[in-house]
Structure P
Amino acid sequence: MMHEHLLAGCTPTPLAHYLKALGILRLVAEQKDPEAAGRWQGELFVLRTVLSREELIRFFLEEYRPTPIIAPWNGGSGFYPKDNKSGIDPISKATAKRLEPYREVIALARLSVGDREESPKNEEKADFLRSLRALLPDLVLTWFDAAVMLTTDKPEYPPLLGTGGNDGRLDFTNNFMQRITELFDMADGRPSTKSAAWLLASVGEEAGHGLVTKAIGQFSPGSAGGPNATTGFDSDSLINPWDFVLMLEGALLFAGAATRRLESTDVSTLSYPFTVRTTGTGAGCGNVADEAPSRAEIWMPIWRRYIDLHELRALLSEGRVTVGRRAARDGLDFARAVSGLGIDRGISGFQRYAFLMRSGKAYLATPLARIQVVRNPKADLLTHLDRFQWLDRLRSVARKDAPGRIQQLVRRMEDEIFSLTQGGDRLVLQNILMLLGQIQQSCGVSTKGRDAVGPLPFLGAEWAMEADDGSHEFRLACALAGLTDMRAYLAPVRVDKGKVEWAPGSPKAVWGGGDLVSNLFRVFDRRLLEADRDRQEIEPFAGFPAADIPAVMAFIQGKTDDGRIAALLSGLVNVQLPRNMPHRNVSTDHPPAVFCLLKPLFTPDGILQELGILPPDRHLPLPREVVNLLKAGNREQAGRAIGIGWRRLRIVGMKLPPHPRRPPALVGTEGARLAAALMIPLAKGDLARICQPFMPVQKAD
């Protein structure tokens, strides 16, 4: 019969309690019940085993054999004259059978230490570690490999166990041995008088009492003492000895899984299970400044189905995730890659931790956030930012000497990327687009920015399709972004042989401060100068995808958020836009007669001829004075502009309404806004409808 034990003392936070859950499963499976399995249920760990509640408690109190955890390479480990020996000496002299392996391992290690007065340093330490590992029995190698990674150059230390089993002046192994002496009698191995109560409190069956004043280190920030830990200035660490013991027993599951990252042979690129560089952004993070005084961050998996010890070892040994073809380097990479990993292995989420320096030289495993595994296809679009290593280079620059504005924008973008990986909607994708546009504009005017990172590479059309929320603002921004060479007007860039390059000082980059309408006029004025230079007529405002009448009408009536249109435009100009956006069923008023009259002047001849509005042998140029008069802002000049347009249409032979025989008046909007609206490409179907009065009547056969 299988029993399920809900362990209230084993929770995803703090890290000590997470590792404790793993330790309980490992010890039960290795020493008592090979079929034992575990899973997370809500915020608690569930152990499934043939052991009843009484048998489980009895196993730990009477049968559990502590793993011989030692670190003679560290000062403070108990192996040197000045070390605390309250744990190592009693165990080395113990006669209890359950402690016999521990006693033998200590004796072996003392042979390696010899007559040293202090722990080895530098090259001597590397040699010592190699010779020690060759002597140790398999029982201890699991611990050794969890704490130390031997390389051809120098020893490396997985961040989970500090720097080889210690954190500053706190040696985990010495404290482990001290806790063992508090739990068991060294002579016969029986549990101490408080051991049972401590065990019940540790698994969460009874309230904790009689905690000991000892150190726990980085694993439980709330118990670590130090300034501000309580109402006093400096409090002692209060811990349950079983918590510390089971925590380190659980940490052993992370042994032997360090590998080099796929794209490098550099020692500094060693990769440990679910461990990456700290990213000071994303859910739960407070400041990019946390990145510097940080050892690393680690993402602890949460799974909902039962897995046994064999499966758990496999999960942790494969605890490396990739972004594209490279290994995840930091928290942002991990967030991007986590969905695929979780789906493959049945992981439902991760508890994200960062080892941050919080008091003196001590690091604390600070819980940042619970990251749910949510498959979001929109997050796949982020791979477009990896072209030419653009995103990596940008983030690297932002963490060095980039201007403050670029640093701020990149931080905000990283937060949005985190949100996107957690199932963020279209608005999150729009936020990323807007930030990308602002980043490109800021880098474009910064010599340091241009030297360090190239322009944003072209993004696929999927960005526009997936970010489309059906709003007027988004449709208008897409239409404006599709205007010929619009990207060059917003930032100093040029396209050479399909590749985007910086064009410092480009006279085309006229977009700047001011509102959307004034910036559109700057683009118009620049096009006028280019036309004069090339002795050509001004190029019509054509492009794709075009906007529909409801969006243009909302703009004419001043019902749109122009600031959002401009911000979206700055990002969408970097997208290879689709020819058409999905159709919207939106009701609207008919555009004003003035708009219908003047719109053909802003439309290429080919489209007008295709729709039958302009005779095939005629040409309809855009008189520049029409825009200049409209943007002047007063009704008299607007009337003159309308009159010019009216006459121009008559000259080319377009059909005009017979009544009244005069141009329509400007009503319901101002001239400048009307001129800006006319620059927005309009969908052919909508253009045909509003120009219906201008089409020649088809004679019946």
Structure Q
Amino acid sequence: MHKQTGTHTIETGKQSLTLTPEKPIELDDFLVELDHEGIAYLWFSRRQGANVLGRATLDQLRMILATLKSTTAVKGVIVGSKKDDHFVFGADLHEILHFADETAALKLASDGQQVFNDLADLGVPTLSMIHGPCLGGGLEAALATSYRLASNAPETLLGFPEVKLGLIPGLGGTQRLPRLINLRSALDLILTSSTIGATEALNLGIIDAVTSRDELLEKAKSKLKEMIGGEAPPRVAPQEKPETIKKLFATMERSFRIRFKNHYPAPFKALESVRKALESDLQEGLDFEAHAFAGLAAGTTSRNLIQIFFSQDFITRSAERSASKFCPKPPQKLGVIGTGVMATEIVRVWLQNIPEAEISAKASNDERAAEFRQHFSDYENVKVSSEMSILKDCQMVIEAIVEDVEKKQKVLAELEAHVSKECVIATNTSSLELLNLGQELTKTDRFVGTHFFYPVDKMQLVEVVSHPNTTPRTSACAMSLLSAMKKTPLSVKDSPGFLVNRLLTVYLMEMGRLWQNGFTLHQLEDAAVRFGFPMGPFTLIDELGLNLCFSVAHELSRNFGERFKAPQSMFKVWEVGHAGKVDGKGFFLWDMSGKKLGPCPDVLFEHDIKNEAVKLSQSELDELQRSFLMPMLDEAARCLEEKVVRKPREIDLSMVIGTGFPAFTGGPLRFADHLGIPEVLKSIETVYARTAFNLERRPCELLYSMNESGRRFYSSGNA
């Protein structure tokens, strides 16, 4: 078996590659050069796309390393990247996603580990020269070299993203890193999937030296020559006391049990694998790591998390492409109407990500203007006034006042009279249709919705709402600004509640019906958290604010009917004046620091008190969880049917990053595929019959059609 690459024939069995100063090795994923001083340059240089590690890449690297080892002229090796913007991004996730079974995953991990062992045992000094992202398998490759030199450019980032994707580092990362640096630091880097810059990596001991990008190659050559002439002592991690190690692992494991509820196996496997590094020799630890990686890679959780990652990457890139056509540079003269929480947070994110922007804010009165000015007193580029004329030079203005149709219409019409014809006018609304909000505008083609989620600095998703008259340029300007803010902009159709709040409201109102039907507040909160939501439904309502939640529910029920109507059990809490966490009293009591104290006594039913200590059996819990999930799955299918968004992955990503829908499920529609459409349809019909409350509810036609034809939301190739 052989493969023709450039002018060389790669014979996979015989490994017949030749390297001389006059004859470099050119393969699909590598370029290898040798200078006359005996320094070999092993460049990651993938011809098709970014540098990632798959089977073909590792096979090529294995042959290259065998050639380097057998070439006596090689005195040392510099490992680098021919890509200007990155070193290696990590494993080829598409390849992992399509593993046939655990055996295939195990073979890739074991073979890859052996390749990096070959790199570590090359017999000559090796140096990794790192610029740009060095992630996952890229960092594992660097850890296998004798020395690591990195550029101090801000784009140089190191880390292990695997746990976030439901995996663990599978090419030696859990074994080599704990042998190199402080145990807690190694665990933090592996378990949090965070990235660190070159300076922090230097301080931790992962990187040996840092230099400027311009001097990187010269410094690498100079250091390698020094290493060839002498022997650098190997660096090892500081020794930890056994009792300290035991306590650290016990604390982390207990924390994971509470946080992940056994839904995410990767952190536990990573912890076990690192523990193995402390208790075993390298090869035994690598074997454990490979088997742990393989088990995770073949599992449903990692596949769902990888699909979520792909969806977010696709949607983000699509937004950037859309923006580049009509608005390649984000607006720099920005305005906001309103000085409340949302407006303030939007401005903060602008300042963090577009520091050169000129920002103008219009307050409702001089007192609010003074308060807002105080928030941003350190920023000369933020101006505020109670006069609308302060916005006259803006290229884009976001209206972010209270959720009231008439007030928004009036403010938008006044704004239009003060800005240029080219200025993009945006509204931050959580549920109101743009068609209604823009009725007083004379030029609706530059009107767009930007629905930010609270808190703005933490929530990545922003719904970009286009109505029939919105031009591509207008949408592109919004996309361009949001991309610059490091948000994930999702294009949605102009309809009440848009996408996320529509699905979230169905879920919350169903929880209210179940509460009214006899389940306790505690049972419902617990069932949601045990399924994988970050918090219970009533805690979420308190966090968001009852005014917002019930105004959205009212708007949706007015447009779509009684399936969105707040049940009396919930409405009474709002009716008596509870606002939620903001005033210390909602479904729960909250102290001044924002800590939840317990259920508010004056909203509880008799069954809440009577059954306070009653725990549900597993079968009862399963049935309850289906009861509150099925209406959401039905509404998600309905949104697809009505073309609120175009693709299932847009719904799944939005619910995961916009509401905290459990990521391990892949999102509501992928979860529906997992259950099977016939089972979902049957469950929805059962739930609707059982919690009728005089509501006439029927599953959407799309589900019946899919059931009859045997279709799924995702094709089998995208499962």
Structure R
Amino acid sequence: MSSNSNAPQWRFSTIFLGALALAVGWGIRGNFGHEYGAGYAGCLSVIAVCLLSGRPDWRRRVVYFAAFGALGWGFGGSISYMQVIAYTHSGHFATQIYGFLGLYFIGFLWAAMGTAGAGFAAVADRDRLTEIFKPLLFIFGVWLFFPWMEAFFENALATAASAAADQTWNRHKSPLYWMDADYHKALTALLGLALFDLWDRRSKDSIFLPVFAAAGALGGWLFQKGLQVAGLEQGFASALTYPLGDPHAINPDTGQAFSAENLLNNWPQWFGDFPDHIGWVLGLFFGIVLYFVFFGRFRSSASLFVYMACGWLISFLVFPVFLGLLFTDYGGLRLTPPRSDDWSGILGVFVGMSIWTYRNGLKPVTLASVVGGFIGGAGFSGIAWLKLMMVAPGNSHIYQSMAEDGALSTDAAQAIITKWSHWQGQNWHSFLEQSYGFVNGLAVVVALGLLASRVKIHEDEKPTRRWTEAAAAFIVLIVMTYVNIVKNLDVWVSQLNPANWQRKITLPNGDTETAQALWDVPFIGRLPGVEWMHLTPTGWFNLTYFLIAAAFIYLCHRHLKNRIPVLPSTPLGKGQLLFLMVLWTWVVANWERAMPGMDGSRLLTEWTIFVNAIICTVMVLVCPKESDAPSVNEVEEFAPLYRRAWIVGLVGMAISVTLFFSITRAVYGDYFAGHAGEQRRFGEQAEWRIHPILKNRLHR
């Protein structure tokens, strides 16, 4: 097995560009946030490493690397982590070690799914790689219409429950709210997969679906009625329910104990709004599930998504919902109470993905996932520690506390604080984001580097299902750009000239609120008698993007028939063009977002991103060579490497977390470090105790 340092995947250019590309993306991701931002960031590094690997088969698949890399890196974006960073700054012994472990755990899941997506593109044969687009498009189709589905059910249920919910600060009043988690994405993914399976099989067995559904609903209704008749319903419900807060804790805002009735619990909000309907609704769901257990086939690798979606739901139910009952004195088995518990769902996605790939002859994907995961975990925990070390000089919290303790005079403390004030005022969170992104890029480099020399080259593959290449490009260049850049509209509307971007509207109750302005259609928008030819800024943006998408689809259709000359003829050239399009679309969109509120403090983010993007541009055009040739020594059995990765990773985690925690305690002691919220996971001042989410207050 070659370990030659001159192998393309281990050259300095590969390592540096792979890491720097993700650092650029991750710095921008911090401005856009969540799954979409993380996905866009991850695909940059995956494209770079694919091109620099020297493997001709990977370069032919570069658009698949981009799409699956983006999808994989997107999963971790749903996990709440800012509170965990704050734990490492807290100065509280138990909370700090929990914080470093929590960041390692989150970083592991994030990078594990990201490198798994890239690994799937690297390892799967062409047939499997392309057939999976069919169920994937069904999932996307359901997700496309989900906002309207969600609004319909929310409005209907909220009206019946007399609740006033929204998608932001009153979202916990929605009947569909459940521990602030994105469980609906897993459920709707299963809905898409169910529709795909019914379409794919076109079997007469489909007539049994309503039978199973009705039988399940009837069984659930009878079960609940039986509990009611026996007088056991209340006790049964109480045994499975715990409050998301401490009813004995004192509310710092009122000086009184929290009301137990005002606390949320570990079940969906509609359970409390419509308790008499729980039995038949759950029975209906399990009846449908049972039908697909008996008759479902989930071909075209759709079973991968079934494993992942079911893993999300099962893990969520097991950890925060049920096992949380055993840890009520600690706020439940929750990572960041009172924040979202999506971590448990992503843990289930990782487990489901690992089981499926291991069982389906894709053990190299599982290996890449674990290797990348441990590097990502070390990166998140380690960069948070590095940030703490960087902000120690002149830290006002340290020196003010020392002065209060009598260890230092007030004048001496103030002199030190003043001397370091400029240093302390830097954008340290951006430093963390970009540095952590750099380490995540190293995770991609190492994970794919291990596969580059161990997985056989895919030779003489027939170009089956060429439409999937267009679909993958559409995901990366149209879908991923839209879902991110559309967020800029909120920034522009709120920060640019309100006379041009905003208007006041009067509500039915007489109140007024601010809404987006209406911009007329040029020339004809205000002709005599014309009062309706206008759109909001977001409406114009959506219309424009629809035209871009339509043109893109048409051009892809033409290109698949006859190559459009402007597009490169070589896989390497196509990959370089793809990288540059993703990179600079992302960089310019971020600049547009930052411009309305730009000041000198943003240079560490926006200027650094521009400079690094220039470096990435030069490197991606110069470093990959058509003559690159990797040395491949195919490995038949990956199980030993997989076990070794777990052992080395766990030992490394134990050592590194111990070092991060110990050095932080040695530098800060019990002092709060600042540069984050002062939050604790344990003790009387734990965040979940003193700031729970209350039914009659805005969400946090």
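Computed from the coordinates by the stated procedures, all read-outs in this text should not be read as laboratory data. If you're wondering where the values come from, they're calculated on a predicted model, not measured in any experiment. Cβ atoms are built from the backbone, for glycine too; each structure is taken alone.
Numbers at a glance
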{"read-out": "Entry that produces 2.8 once distance in nm of label points 7 Å out along Cα→Cβ at positions 90 and 218 is calculated, selected from P, Q, R", "value": "P"}
{"read-out": "Origin of the derived value 2.6 (distance in nm of label points 7 Å out along Cα→Cβ at positions 458 and 506; candidates P, Q, R)", "value": "Q"}
{"read-out": "Structure from which 28.7, 87 was derived, Rg and Dmax of the Cα atoms in Å, options P, Q, R", "value": "Q"}
{"read-out": "Structure (P, Q, R) behind the derived value -12000 of helix-only ellipticity at 222 nm (-39500 (n - 2.57) for each DSSP H run of 4 or more, over all residues; to 500)", "value": "P"}
